[in-house]
Structure formats: C-alpha cells, structure tokens
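**Student:** Input: structures, listed below.
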Structure P
Amino acid sequence: MNLPNKLTLVRIALIPVCLLFWAIGWHIPSAAVFALAAITDFLDGYLARKNGIVTTFGKFADPVADKMLVLTAMIFLCADGLLPHWAVAIVAVRELMVDGLRMVASQKGVVIAAGWLGKIKTNLQLFCILSAMVLGKIWVTDVLMYAMAAMTLASGVQYFMNSWQMIMEDK
C-alpha cells in the first residue's frame, strides 16, 4: 500500500478520535485532530499525482473518507446547535446526488473528475467546520456556513450541467 492510500486510511482512523474528543468536551484537541485529518486530504492527493501513484483504491477511498470526515463532524456540530440542520442537509443531499451521478458515469465508462467549484466547496466545508469547532456560533462561522452552502449547491449544479448529455444518453 502506497503512502497516499495510507494517509487516506489515517484520515478515516482520525474521525472517531476527533468525535470522541468533541463528545468529552475537548473541543480544541478535537479541532486539531480534524485539521490534521483535513491536511491528509490535501497531502494524499498531491503525493499520488506528483509521484504517479494514483490507484483504484485511492480513487474510491479518498472521496469516501472526505465525506465521512465532513458529514460526521457536521452532524456532531448540528447536534450541539453550532450548525443548522438545513446546512447539513444541503451537504448530505449534494454528496449523495453527485455520488449517484458518478456511479451512473462509471457504468458508462466515464470518470467524472472533481471540478474547481468542488475544490472550493471542500475548502469552505473544512473552514466552516473548524470555525464552528474553535469559534462557536459567531458571525465568521455564519459567513462561512452561507458561503459553504452556496458553493455546495453551485458545485452540485456544475456536476449535473457538465454531465447532462451523458445522463440523457440511452445506452
């Protein structure tokens, strides 16, 4: 197993640590673990592309690990009243829809790469979560949350607009 794939597995392993720390009230250590997990997201992709070691496992596990990290953190923050239900729902529904689109595409032999709006969306999600974890429910978190929600919707629309022809093809 190569280093990028190991980093993806580390990210998955850090999720329960982050949530345990949050649950027992260690919010700053929880935020630090979340930040470390987020850094592995950037690092694994960078190393895989730079060293030409992109694998099928990595293509599958990396986005799954990202969704696990973001959605579990958002659910905990929502339960504590730090993020609204509607924002978490927007992220969850968009991720499920894009995953469904990717499944349809893969059955047709098409790989749908992450777009630049998706990358901005991911960064906004990570910064919004970190803001809620460290700063709580203040205006900075609210601004990031609204920006995250808007970019989550925009990137979802981008995926479907770019894939509309493929969706409508009947093979």
Structure Q
Amino acid sequence: MNRYRYCPCCGSPLEEFPIAGALRLTCADMRCGWVFWDNPVPIVAAIIQCEDRDGAVLLARNAAWEEGKFALVTGFLERHEDPAEAVVREVREETALEALEVALVGLYPFERKNELILAYHVRARGEIVLNEELAEFRLIPPDQLKAWDFGTGLAVRDWLAGRRG
C-alpha cells in the first residue's frame, strides 16, 4: 500500500519506474531523483524471561490492541543504535525490567507491516512497571508457552525449539 502520491522533496507527481529489479515510485522530475524504496523497517523484539519469577516469559498487550491479544515486547530500532542495545532499551522503557543477558534468536520478516523483526532472548529481573504503550501483561512458564504462526511468534517457536534441543 503506497502512502505517497507526490514527491516529499519537490512536490512533483510520482511515477512507477523499474529500478533494481522492481517497480519503484520515483519523482517525475528527473532533476530531483527521489525514489521511494519501501524497504522494511527494523523492529527489535524481546522474549523476556523473568529470572526472579521462576523464569516465566512476559507477554504484553499493547494498549491499542483488543483484549486477549498478547505478544512480545517490541520497538523500533533508533538511528545509529545497536540492535542488542535497542532491545535492552525497549525492555527497560516498556517494562522497567533490568536486562541481565541478551542473545540473538533470529531475524524474521513481517510482511504484513513491512518490518524485519530482530528477535532476542532477554533474561531480566526487577519489578514490572508497564509504560503507557502497554495495557497489561501475563507471565507464562516456558513449558506452557505456545508459539503463534506469524510475526514474533516465529521467534518464540525457534526459541522454544532451542530449549528442547
């Protein structure tokens, strides 16, 4: 789904033009040269395992989601930020937990939102205090945690498989 009809640099109409093996929206004014690449946005996701709560995994419900929908804590990677530091920041900002250990689980395309999820296992501790982005949380023992078949659920699937292997 295209958000642009006009060039954000010069205001000229946009046209589709083949570049790098795909049709890309480009500025009709060739002097401008603006191209809408539509690259995926990097997102960090945390499988937070709470050390002081018997290793339970924290799932959270975003305040904008309907009741009963829970997932991993996620957030945008900031400019010039190391992904592992970004996931530690997101865990602290959204839950107030202190990250003790961070390990990459994997990278997962989330085509529906044009995102690339960089998923980490984060061992953490502390009192859980949700920020305004999150409405509620659940603590799930790892042996009761079930993966879902899209988005961050793929990281949960791989993390669980690694625990059993």
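**Student:** Name the one structure among P, Q that mean count of other Cβ atoms within 10 Å over residues 18-25 of 11.2 was derived from.
**Tutor:** The value was obtained from structure Q.
**Student:** Hey, distance in nm of label points 7 Å out along Cα→Cβ at positions 58 and 90 derived from one of P, Q reads 3.2; which structure?
**Tutor:** Computed on structure P.
**Student:** Ok, one more. semi-axes √(5λ) of the Cα gyration tensor in Å was computed and gave 37, 16, 15; which structure, P, Q, did it come from?
**Tutor:** Q
**Student:** Which of the displayed structures (P, Q) returns the greatest value of distance in nm of label points 7 Å out along Cα→Cβ at positions 42 and 98 on calculation?
**Tutor:** Q
**Student:** Can I ask one more? Upon calculation of helix-only ellipticity at 222 nm (-39500 (n - 2.57) for each DSSP H run of 4 or more, over all residues; to 500) from the atomic coordinates, which of the structures P, Q produces -29000?
**Tutor:** Considering all the candidates, the number was obtained from P.
**Student:** Out of P, Q, which has the highest value for FRET efficiency 1/(1 + (r/R0)^6) of positions 26 and 66 (r between Cβ atoms, R0 = 41 Å, to 0.05)?
**Tutor:** P
Each reported figure results from applying straightforward, stated rules to the coordinates on display, with no laboratory input. Note that the structure is predicted; figures quoted are calculated from it, not measured. Cβ atoms are built from the backbone, for glycine too; each structure is taken alone.
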